[in-house]
1. For the read-out mean count of other Cβ atoms within 10 Å over residues 6-13, a value of 23.9 was computed from one structure; give its label from I, II, III.
2. Out of I, II, III, which structure matches 16.2 when mean count of other Cβ atoms within 10 Å over residues 78-85 is calculated?
3. Kindly point out which one of I, II, III the value 2.1 was derived from, the read-out being distance in nm of label points 7 Å out along Cα→Cβ at positions 30 and 214.
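Throughout, read-outs are computed from the coordinates displayed, never taken from laboratory work. Predicted model only: the values in this text are computed from it and were never measured. Cβ atoms are built from the backbone, for glycine too; each structure is taken alone.
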Structure I
Amino acid sequence: MVELSVIVPTKDEPSAPMIIEELYKKLGNDTEIIVVDKSDPETRKPLYSTGAKIIVQKSSGYTAALMEGFREAHGDIISTIDPDGTYSVDDFKRVIGLLKNGTAGFASGDRSANKAVFGIHLRLGNAFLTGVFNLLYGQKMRDALSGSFAMKRNAFDLIRDVRPDSNKAGTLFFEAALAKRNQTFSQIPISYAHRVGSKPKTSNFKPFLGVQIAFYTLKTRISKLE
């Protein structure tokens, strides 16, 4: 059995090969790394030389990309990190350690202290959606939208068949599904940096999208288990 699987969702990320190389270096060559890629074929080429397993994404969106990768993973711990250079691999290793050494089913990194990188719009949006999640599910998360998180295998198996469809809730999709199934959460502060080699894909918090995600979180809370 593989101990650790890391899912790396990519779409036109020039820094991805560098991040994958660092993941192998700091987590070990026996780590299962699965890249779920939505780039065009030419942009995808450098990924094949990284040693990671490459899956061409069939679905659309970040949430669905992660679910595609998670379902292919074999690790006792299933995790993900965004490959755009915003997350430190050293911090990611700490998040995985938090899960290994604790009793929680889900662990993630808290970016909320990095106010200069976030900007006011994203900071307010993140605080709003994290607050909605905490209120609805009785949690005490500080950052419910982190792109650096990990789950235990038995936790993921509880939500393996939940369909993301066109869901845009990102990390909140997984947290809401797990909270609905009485899983516990753990979080540690991490650093957060500007993207490497490409422009931010979301420059401002989008109010309508935020309301959509909040509504999804509420709908999941009051719905019956699938």
Structure II
Amino acid sequence: MIEFQNIAKTYKNGDVETQALKKISFKINDGEFVAIMGPSGSGKSTLMHIMGCLDTPTTGKYLLDGRDVSTLSDNELADIRMKKIGFVFQSFNLLPRATVLRNVSLPLVYAGIKKKEREKRAMEALTASAFPEKFWNHHSNQLSGGMTQRVAIARALSNNPTLILADEPTGNLDTKTGETVLGTFQRLHSEQGRTIVLITHEPYVAEHAQRVIHVKDGEIVSDSVNHRRRIINNHHAL
């Protein structure tokens, strides 16, 4: 699904150049659950932005489903983001006074999907993220942090993406609630075969993935199968 070929990214500020990524190469196959881990400033967020078609590399190629997206126009990149990628962010990014159903269906409004189909897809996405139906008409500002993040996961699923990118999704949650959210990602991977890439700086978060790629100073320092993977079964947990 994903292939980085000698990807480099350099940011310029006047005469000052900062090399965020230094000729990184790796592949992620369909159906993998991968954690990309590194400290602040390691380049992992830049890597995610390129992977999510939110940014383009300075040099190198990025292939998504065999297509070189490095040279696409802004409109073509937006189309890929809408149809192929679901994003989950640390800050949730929900509308506080909109209902859960409204928040989840919102990306489908921009995609031009009719109301009846939007509601159907939103309900399917909430069910897939194990979000309790009795809270579907609550406003997002009435929910706990863990439940709010599950709404964000459902929103990411609403367009039925082939790839889910989660950027520090447990960063604003306590450890117990974070475990619940990570269990949701594990179920989406094991039960639905979703390809998930999780960006984190926390070792305990990375332990839930099948594979861990460590990034430091813009380079990959290790890429290995996680033999100590932590499995959570929290299908009915809140």
Structure III
Amino acid sequence: MKKNKNIIECKNITKTYINGGIETKVLKGISFEIKEGEFVAIMGPSGSGKSTLMHILGALDVATSGEYLLDEHNVSTFTDDELADIRMNKIGFVFQAFNLLPRTTVMRNVMLPLIYQNVPEDEAEDRAVEALKSASFDEARIYNLSNQLSGGQMQRVAIARALINDPSLILADEPTGNLDSKTGEIVLATFEKLNKEDGHTIVLITHEPDIAMHADRTIVLKDGVIIEDRDNVKLKIKK
């Protein structure tokens, strides 16, 4: 793998929705790059276009125009099956709502993507344990049911599940939104560890400036355009 290659390239991305003959332009020419190993926050208020951009980055939707390259592959031209493959193998998702199966063990929740791929159970279990360790989850609780966990523990399980296929990109959508501030800090520290110690590329979607400051760089959206692309590391040093 080439060092510091671009994991993400967005080239003049637009997104327009048409409802009842009325066009609504949500993204209006978005261009930026993210290199492997970066930890980047995409921040903006409601209506800024950050959720729409997140769906495009996650191959959950496609742009109206422009190009989106993920790991040097032009996702903009992919079929539905190819997009599904990208979501399965190239992107690890972490959502605000955790999206764990209730009354199912931690281990089983993390193994789930591998079960869908018919990976042998022994191998799936070994990979799940390693992912849980990477997500700083307490090994003593791996056979607990998901509904026996705290919010912070559930989010770390969700992070482990996102890691299970060794994705090129971890996409975290408001991952602390359902957590109190103290627990949220623990989860954000987990993302920082995954980035700094393990080298994972992370894109964090948030509307909160203090959450965005945990990343090394912040891309700020407003009304469908990028209004700022700043280096948080330099801001942290100034403090």
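1. Label of the source structure: I.
2. This value belongs to structure II.
3. Corresponding structure: III.
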